[in-house]
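Got some structures for you, see below.
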Structure P
Amino acid sequence: METPLTGGCFCGAIRYRITAPPFGQANCHCRACQRATGGAFAGVLLVPTEALEVAGEYREFTELGDSGNKVSRGFCPQCGSTLFARTTRIASMRPVYAATLDKPELFTPTLDAWVDFAQPWVTMDESLPKYRRDLPAECAGLPAPKNRRPRPVVGS
């Protein structure tokens, strides 16, 4: 994916720029993303933290995610658009909501995460790997733990 990528909120008060390629692109089916976006899942780019530049004042709402880690979602206080998130699990990565990109058609998901929480009326792309819960560390640009057993993918 070529960078920079740009995007922003519905009213234009907040703009962002992504200056490095994302670690990955995922469809997140967790309940928190469903509630934050008002959709069945959230398409997210997993962006290196230092590559996300934000112009404009945003607010954050922090909650305990299904993973047990704190998740903060950044939103526009004027129009309410949810733009990006951060988690205490992986400080080096910021999920950016693909629908807020200026060119959302550039988003190409490579996996589905938190599929245990997927709504039964959602049809997922069968060709994408599916993770029951959180993603492996390498999906966020981190090395795999040396003692970790391979994470099962749904259906494998």
Structure Q
Amino acid sequence: MKKASLLLFLMAFTIIGFSCGESEADRMAREQARIDSLRVAEQAALEARMQAVEDSLAAVEAAQLAQEAAKTAYIFDENGTYVLQTGAWRSEVKANLIADRWSRRVSAAYVVQGGDETSGDVWFRVRIGYFPTMQDAQNFGDEMGLSYWVTTRN
């Protein structure tokens, strides 16, 4: 009789234990919440690493620009006749981006619009300088390692 009551007690305890435990749906919801939390943490860590890389690249670019600016101590002559043209684009936005990059290196970078607006044949030219001589403009372009051509100011 003791064995039967002990067996009955153990069976009742086991049944109550299983019925009071976590349901399958609750366990799946808890696991999904854990996975979602891990994804959020991984995404935040990835964004932090990407920002660190971008900051590092920006620092390297700034150091290179400072080094190049220190290397070239050209004085631009506001009354100079010659300019260095580094490119021409159909997009004004693109031309302004290039001119802005050059503005960080030298003080005399700008965009000139040319072409025929009525026909839609418009170009935005990025130019640097005013140089007193053609040779000064060529020396600057060569030292900077540019693909350029020298023209006169308009």
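Brief remarks follow.
- Origin of the derived value 11.3 (distance in nm of label points 7 Å out along Cα→Cβ at positions 4 and 116; candidates P, Q): Q
- Answer label among P, Q for the case where volume of the Cα convex hull per residue in Å³, calculated from the coordinates, equals 192: Q
- At a computed -1000 (helix-only ellipticity at 222 nm (-39500 (n - 2.57) for each DSSP H run of 4 or more, over all residues; to 500)), which of P, Q: P
- FRET efficiency 1/(1 + (r/R0)^6) of positions 12 and 60 (r between Cβ atoms, R0 = 35 Å, to 0.05) from the coordinates reads 0.00; which among P, Q: Q
- Winner on distance in nm of label points 7 Å out along Cα→Cβ at positions 84 and 100 once structures P, Q are ranked, highest first: Q
- With mean count of other Cβ atoms within 10 Å over residues 52-59 derived as 10.0, matching label from P, Q: Q
Since every read-out is calculated from the coordinates, none of them should be taken as a lab result. All of these numbers come straight from a predicted model, not from anything done at the bench. Cβ atoms are built from the backbone, for glycine too; each structure is taken alone.
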